[in-house]
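Listed after this line are the structures, all set down as structure tokens.
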Structure P
Amino acid sequence: MVDPASFRVDYAINPHMTDAAGNLHRVDPVRAARQWDELRKTYEGLGYPVLVLPADPGLPDQVFVANPVLAGPHSVTGRLQFLPSRMRHKERAREPALCGEFLIGLGAEALRSTPQDVPLEGHGDFLWFPGRRLLLAGYGFRSDARALPEVAERFQARVLGFELRHPALYHLDTALVPLDPQTALFAPEAFSPEGLQLLTAVFPRLLAVPGEEATRFFAANAHCPDGRHVVIEGEAAATRGLLAKQGFYPIGLETSEFRRSGGSVFCMKLPLWPT
């Protein structure tokens with residue numbers, strides 16, 4: 001995770017960063033720090049140690065560490081591998097290098113990133129299918145469809161592409177949550193008819209986010225690290241109820257300050273698999 005000390009809303013690069021009048025949201029830094037710390041403690045309570053990357057004062061969105069790199073769960077070299085992102089917006093262009101330097105310091109291996117003019121936004125748009133060398137990839141608003149073959153080659157993985165259609169659900173991680181090899185939580189409004197058909201083919205059990213909880217509360221920016229527990233925005237009450245009825249254990253957390261900038265639970269962490 002990235003220290004939230006620099007988190008604020010300095011610009012608008014998604015529909016969530018401004019209010020109804022078009023003004024930038026203001027963030028309460030004390031409340032944001034408390035919410036971030038609760039998320040950190042939650043992961044540690046589930047048995048996942050958390051490493052913290054220091055904040056850069058000039059990077060207010062750096063706290064959304066899911067985006068700057070795409071990391072692999074395993075590699076033929078036995079080392080963690082990662083592909084640096086190429087951010088669509090110049091405001092976030094420095095984040096991949098800083099995140100990459102941190103990972104290299106941990107012994108990770110950087111994969112070659114080309115071509116530079118094709119946006120690719122890490123785990124914001126690329127989600128690993130549980131237990132398989134298969135990536136589910138979103139494109140349209142941030143990542144470019146032309147990046148998919150590159151990702152497949154770098155990670156020697158199959159990549160399935162989904163065109164995103166809803167501007168409020170601009171990354172795949174705001175619209176889809178793989179829960180286990182059979183089940184996913186998803187926001188139907190984010191996908192094309194072809195994408196919905198592909199999702200049905202990939203996951204035997206699909207759980208649709210109720211009502212407007214995906215766009216209002218980022219219910220589909222949740223994370224299921226172990227196939228059982230689902231860390232999710234606490235205000236998404238209907239979605240939490242749906243998950244519980246299906247045998248999952250939702251853990252509701254407050255992420256309201258980060259939602260002002262267009263992110264929630266999934267955006268604020270980068271999983272590093274054991275090698």
Structure Q
Amino acid sequence: MRYAILSDVHGNLPALQAVLDDLAGRAVDALLYLGDAVGYYADSCAVAKRLAECVAPRSCSGLAAPQRPWVAGNHEWGAIGRLAPQLFSPAALFALKHIRADMPAATRELLAGLPERLEIELDAGLAATLVHASPADPVGATGAGYVENGEDAREAAQFFSTQICLVGHTHCPLICREAAEQRPGRPRWEAAEIFDDRPPGNRLVFGSERLLFNPGSVGQPRDGDPRAAYAVLDTTARAFELWRVAYDIAETQARLRAWLSDAPAALLDARGGLAERLSRGI
């Protein structure tokens with residue numbers, strides 16, 4: 001099977017639509033979503049609705065009924081009041097205030113029902129754990145749940161038992177894999193570089209080793225590349241592919257300014273502001 005893996009759309013509907021259009025040509029069987037559909041940009045409720053249409057329920061370990069493979073992120077919890085305000089930046093808080101004011105009851109119910117983590121059988125003998133931030137802090141509720149390198153992955157590996165763990169939250173693509181040669185009592189994990197988005201540089205083939213994979217962010221990349229990021233996991237080829245998609249950044253910026261017309265300019269257009277950062281992928 002081929003799974004599309006998306007994360008961190010953050011209300012950026014033009015970026016999400018560009019990714020969905022790109023996926024139409026990649027013959028994927030299902031979509032997995034790693035949280036933070038909402039927050040920052042103008043179309044959080046529309047993004048949540050679109051994802052609910054695209055992420056089909058499936059069987060998950062330990063659950064009697066099918067569940068959408070979509071886990072809660074810190075911004076989903078922020079939007080429904082489950083996280084303390086001090087865990088968010090001023091810009092994030094300003095956006096969340098507007099999202100809560102505009103949120104239909106159906107969207108609130110959808111976000112409130114998202115699980116913190118899921119374990120799913122991807123294919124015969126291959127299972128994955130899905131969390132937003134890290135398996136030790138699934139939603140990112142502590143503000144410290146970032147997996148950014150091999151050492152972080154080694155620590156995270158204590159908190160999941162499947163071969164694969166899928167995370168988001170950092171907005172930067174990352175693959176870490178357990179090394180073949182280990183020191184007794186201290187497994188070693190290392191980052192794998194696959195981030196040239198032209199085949200075959202965007203593709204990592206794996207075997208039986210454990211892996212942790214972050215597909216990057218659809219709606220607010222922070223790795224210096226402003227294009228939307230997503231990934232495809234092919235269980236037959238046992239391969240991850242990372243893809244980047246250009247979208248109309250100016251449209252997202254214009255929609256943001258219209259939506260947060262009462263926001264201080266520093267939150268939107270100053271260096272590092274919500275609109276300005278999209279152009280630089282930071």
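Quick one: semi-axes √(5λ) of the Cα gyration tensor in Å, for residues 2-153 alone came out at 26, 21, 14 when computed from one of P, Q, so which one is it?
Considering all the candidates, the number was obtained from P.
I have 1.5 for distance in nm of label points 7 Å out along Cα→Cβ at positions 122 and 210, calculated from one of the structures P, Q. Which structure is it?
Source structure for this number: Q.
Given that distance in nm of label points 7 Å out along Cα→Cβ at positions 114 and 146, derived from a single structure, equals 2.0, which label among P, Q identifies that structure?
Q
Determine which structure produced the value 0.60 for FRET efficiency 1/(1 + (r/R0)^6) of positions 162 and 202 (r between Cβ atoms, R0 = 25 Å, to 0.05), calculated from the coordinates; the candidates are P, Q.
It traces back to Q.
Please compute mean count of other Cβ atoms within 10 Å over residues 82-89 for structures P, Q and give me the label with the greatest value.
Comparing P, Q, the top value of mean count of other Cβ atoms within 10 Å over residues 82-89 belongs to P.
The value 4.1 for distance in nm of label points 7 Å out along Cα→Cβ at positions 178 and 226 was derived from one model only; which of P, Q is it?
Value 4.1 for distance in nm of label points 7 Å out along Cα→Cβ at positions 178 and 226 corresponds to Q out of P, Q.
No lab work stands behind these numbers, since they all come straight from the coordinates. Treat the numbers as computed from the prediction; the structure is a model and nothing was measured. Cβ atoms are built from the backbone, for glycine too; each structure is taken alone.
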